[in-house]
Structure P
Amino acid sequence: MPTMDNRASMMNSSLYVNSALTGMLIDYLDAQTVDSAVLRQKIVQYQHNDRISIVNWIGLLNEIAALTPVPAVGLLIGQQIKAAHTGIVGYLGLSCSSIGEAVSLFERFARLIYDVNSLSITLEGHLVSISWGSEHGTPGQLADETAISAFATMIQTIAGQAMYPTRINFINPAPADKSPYEHFFHCPVSFGGIRTIVEFPADYLNIALQNRDSNLLHLLEGHAQSLLSTLPSDQFETQLKSLLTEIVQRQEEPSLVHIAKRMNTSTRTLQRKLNQHDIKFQELLASVKLDLFNQYIKNDKLTLFEIALRLGYSEQSAFTRAVKRWTGELPKNFRK
């Protein structure tokens, strides 16, 4: 019996999925011959919008799980995915020349389908790893297994052949029985950790696609980029600055590696997002330290040496140079 996911109340309502995914839910209800006029009408109403909040998406999945109480029901829901359920991204994939090109475009335009947590694609030896962190929270096992099932199924649809992962890890706690997952994905499946991961052989990237169409791909890619530019800000800079502030206050190391770990993402993905948002990491860090300096300098109980230590400077000279660079003044001038 599936367990209802209560993660919706903990997720940010500004996170969204593409409303075209509701077609997958309708197809699942049809496949299971579930006749629920109320639920079907609710799903149809969501189709009038371009996007559905992750909170409402989780709610729909919970209602479907209650009507079809089978283990790992999300795997069966995701299995119903079609290109038409993914908006423009599915058709982009079908127009690509290879799986590698399709995966690359998926990474670029993932927000158009599932705008929740950022993904990272890494090539390590003979394996490709596609992973999702939890910087915006975790939607829960039902939503995650639906998403990963849909992703794995869509990759096979694009390839036109069976393609099985070598390993999958879900970020969520392990269920009592993981055998339905290993049977479905044809690979070992683990649970826990800090990322949801789909791993497959790097050789898959070279698989040529039969429906490739470079002209159509060019047209779709331009339209997808236009759609991406209309999406609301993902508040990345605000989140990053808040985390940097916390790290400096706790006198932890404000490095890219440490920041990436705290955001449950890879250093590569973090650097890419910094580039996409035109954020200079050292400049942002300096801005955070200046804000904290302005707070600390007002506290007469703190000596300049203590302020320097709080900002991560063990040497007074380095602290003095930093403040001079930020403000044009020496630290002692703020205490006159």
Structure Q
Amino acid sequence: MGPPILFRHASSLEHETGAHPEGSGRIEAIEAELSQRDWLGWEQREAPAVGLDVLRTVHPDRHVEAVRAMSERGGGAFDADTLASAGSYVAALHAAGGACAMVETLLGGEAPAGFCALRPPGHHAEPVRAMGFCLFNNVAVAARHALDALGARRVFVLDWDVHHGNGTNDIFHASEEVLFASIHQSPLYPGTGPLEDTGSGAGEGFTINLPVPRDSGEDVWLALVEHVVAPAARAFEPDLVLVSAGFDAHRADPLAQCVLEASSFAELARHARAIADAAGVPLGAVLEGGYDVGALAASVAETLSALAEGDRPRSVDPDELSERAAEQIGRFWALD
């Protein structure tokens, strides 16, 4: 098996959003930081465009056409937060395509871990709605591709972006093939993801929402992962672990009020890697948010280092928040 693989594409810089916080400077900062560190030993690959047949497993034609048409007109706004330019459709195809190529390489046994340093992000995108800076739901398309075409039976998705991944939540809400866990600040955009939302129908219990208050730091997040998320994920026995890796819980981020450090994301990554290692499966991460470019670049570098090194994660004691969450999630999973 080869080294971990980083997926990039020049089109990520062509999704032009002006002074918008989700801008091309995010990718430029990440790449500058990683290049100074000799890419941390990660192999670099160019992200392909997603096939439309694969994209349509999550987003129907009318949504794909809406994004394409907006770009073809030179750009515009889907809502007050979500912009498109002439290059946005192509960039979004490569962001989703990179996520799919990543799971192909991982499930093909080429690498133990992957990371997609691509934009636009995706976890807010719903099947027929672009929102929250997101056009296509990259991690959902990749999970669906793994299930439909690559032999995976169960996929675990951990979303540690500070904003709730409402799109991914809704796409897999009634599915027992995907265990979705989100840790997110609440109240905060988009105002979804209460602890009581645990899925529906056949998917009841397969959605884990873990809201945290503002000013939550590393120990709060790690307690939820160690004492709620990780045991549920182990019981789920996934064939693949995916991470919606947002870095906007960093204390410097302008769009939220949590107080993680760059090193905190290394600890989250170690916990995610431990979940994958316990199941004997690979792990892939997809870039979501993070809007202070210096904090973002440092946090991505810490995450990639942690995913490559395989060190044990830091253990913390349960706290009141994790114990309350365990009562709810323990109705569905043995949290041993």
Structure R
Amino acid sequence: MPRVITRTLLEQLPKAELHCHLDGSLRPDTMLDLARESRIAMPRDDAEALADYMLVSDARNLEDYLARFDTTLAVMQTAESLERIAYELAEDASREGVRYIEVRYAPVLNVKGGLTLGESVEAPLRGLAKAQRDHDIVARVLVCSLRHLPPATSLDLARLAVDYKDQGVVGFDLAGGEIGHPASDHAEAFRYAQAHGLACTCHAGEGDGAGSVWQAVHTCGASRIGHATRLFEDPSLTAEVNDARIALEICLTSNVQTHAAHSYETHPLRHYFDQGLNVVLNTDNRLMSGTNLVDEYQHAAGSLGFDFDELATMALNGFASAFLPDAERDALLQRARAEIEVLRHG
């Protein structure tokens, strides 16, 4: 008899989160604390009101959604704030049954207060390392560049990521508005990262069509795609992505908010899964989307009809697609499989 999907069951399901932005996943009360310490004005004075303000319920487009980040970045300009925010994100995720998380952000946005790029990487790494010691979670970092930045800046950020490759940075990413900012402009940064042993993912097919995914795969050599919401528009590319087992980092709530998908019920996740694509559920930005990873699994079950075995498959896809050395990834996978078997027969 199939397991009834309850929130408790989804909390117990071991999960991996591969697409989570540090600057989109702050606790509202922490934002207020940090703002007071730095004498920065926040748009609202109490945590609940600030959470409501930061929630993007109906963005006009991706760019409108991204405008909220100016508010979070204002309190992310010191080593202490970055360390605390990273720690709290991993702590929150661990309480949802997330066993592995890759936290991504663009360090170039965290140097307005005088930090060096290196310091803006080291601080979150310290916070995540502390969270690993305190909680049942493995946490790593992806360094992002942004599509609107000069290609030379992307190359600098790829070099930065490589510099910290053995200290917790496991990958390189390109984020930001897609329209008018092709990923191909940043191909040199991807080539540098890959030549130095760093895995790559790329936001694509969220604010633009399948052609954007084609560039991410063919020009940038990405082994994972962030969102890929419009990949289905090109069936031959979809088949190619499937054959290559390129992971799709799916973010349901975020896609509905930015109108990349019209609704949860019409999101292409179900179509992708049924075709056998390597899909993984993620939060994207917990604060702006008012979500956590358990919520995203609930949406997949409630709106798209995923049963326990299908949800477990997506969870295992997350571990299998982690940017980790084989031995570490296999250990996480083995543990997750064992825990899922216990839940399946519970």
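Coordinate-derived values only; no laboratory data. Owing to the predicted nature of the structure, the values given are computational and were not obtained by experimental measurement. Cβ atoms are built from the backbone, for glycine too; each structure is taken alone.
When mean projected area of the Cα convex hull in nm² is computed across structures P, Q, R, the figure 20.5 traces back to P. Kindly point out which one of P, Q, R the value 20, 12, 10 was derived from, the read-out being semi-axes √(5λ) of the Cα gyration tensor in Å, for residues 124-179 alone. Label of the originating structure: Q. Among candidates P, Q, R, the computation of mean count of other Cβ atoms within 10 Å over residues 172-179 that gave 23.1 used structure R.
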